[in-house]
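Trainee: Next up: some structures, all given as structure tokens.
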Structure I
Amino acid sequence: MKKTPSYETQELREFARVLRGRRTVDQYIQTPVPDEFVREAIEVATWAPNHYVSEPWRFILPGEETVGRIIDLCAARVTAAKGAELAEHKRCSWREKPGWLIVTCQRNEDALREQEDYAACCAAVQNFTLYLWKAGVGSKWTTGAITRDARFFEIIGVDETEAFVVGMFWYGYPKITPTQSRRDVDTVLISLP
């Protein structure tokens, strides 16, 4: 006979602490996160719920050369839109990101299925970021215009007719961990009869 689960366990409180504590981190110390740990976090990410077990995600770990090409593309885009001074600032900021990951989602002719697959990829990303956070590694998920630029797809070797970018992620050990709050649950919860 199964016991009724307890909702007052130390393990559950610790899990809630991790969920509430995770922050988007933009500044990192330059200590690299071990590759094997990142691979483990990606493996954990793949246990996200996904419709029909489609596993629509792909994880791309760009090397130094690819990161350099992405930074160059960013600088070119910013120069064209806002000038060279801001582009140089962006170039320096992006160079300081110790870890990079790009997550893509396979396209699907069925619009509903593609939406479900995107939701699954977002769940995988949440798994990834929470696993990192539990180990003291922060991350930032960006979906800026660069991730929809045809040149970006060329750099990362993805056919944009086959997949789209869910996000580009930076990760590393936080230099600064921002504080944050959320609205009270009563302001976002609707109970119906």
Structure II
Amino acid sequence: MLNQDHDIAGNYYDKYGTSNPVARALVHGFQENLLQLIQTTRATDIHEVGCGEGYLTAIIAKANDRLKIRASDQSSDIIDIARRLHGTDRIQFQTRSVYELAATDGAELMLCCEVMEHLDDPGRARNTLHELSTRYTIFSVPREPIWRICNIARGRYLRALGNTPGHIQHWSKREFLAFLLPRFEIVTVRSPFPWTMVLCRPR
């Protein structure tokens, strides 16, 4: 099931609204890599799983006006915020846990960014996304131990050895690729610091 800290953890640090120039540069690098990967898929139908308040959803929609985007999150309160901030005719927000997704939720491109590290059962979520992806899936997760080292370097979460609250899964790049391989063929791997980002196809 989804870690109950998921909603809280998502709001510990506002990476989209931060004024810190270093953090802004890192987030910009993440976004640019993601948009490039989306473009290579030529997908016009996207489902973003675990969309949170919809900031990334809106960025994707703004970058390509041909896209039809569905976005889901397990928290109805979070989805209400997403609808209020970013609701348009081109984005359909819905309250749905990754574990509750049905066949009708499938898309050419399934997108799962900054979600897997919060899940109690990431293998189940991986298998669900495998079943729902008709062409491609993009995953991104914090790259460990670099993520925690960065937190320690900026004096955050020291008692937890740099672990961001709500992160209960931890993967190095190699470990995350090994986690995906039973279900997915790896197409492209990007490493926007300090994340691992993977474009893959269902096997």
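None of the figures in this text is laboratory data; all of them are computed from the coordinates on show. Only a predicted model underlies this, so the values are computations on that prediction, with no experimental measurement involved. Cβ atoms are built from the backbone, for glycine too; each structure is taken alone.
Trainee: When relative contact order in percent (Cα under 8 Å, 6 or more apart) is compared over structures I, II, which one is greatest?
Mentor: That would be structure I.
Trainee: Of the structures labelled I, II, which one yields -10500 when helix-only ellipticity at 222 nm (-39500 (n - 2.57) for each DSSP H run of 4 or more, over all residues; to 500) is computed from its coordinates?
Mentor: II
Trainee: Out of I, II, which one gives 0.99 for Rg/Rh (Cα atoms, Kirkwood Rh), for residues 18-73 alone as computed from the coordinates?
Mentor: The read-out comes from structure II.
Trainee: Looking just at Rg/Rh (Cα atoms, Kirkwood Rh), for residues 66-105 alone, which of the labels I, II belongs to the structure with the highest value?
Mentor: Greatest value across I, II: structure I.
Trainee: Quick check: 0.5 is what I get for distance in nm of label points 7 Å out along Cα→Cβ at positions 58 and 162, calculated from one of I, II. Which structure matches?
Mentor: Of the structures listed, the value fits I.
Trainee: Now for a separate question. With percent of Cα pairs over 28 Å apart derived from the coordinates and found to be 36, which of I, II does the value describe?
Mentor: The value was obtained from structure I.
Trainee: Hey, another quick one. Which of I, II yields 2.6 for distance in nm of label points 7 Å out along Cα→Cβ at positions 42 and 90, as computed?
Mentor: Traced to structure I.
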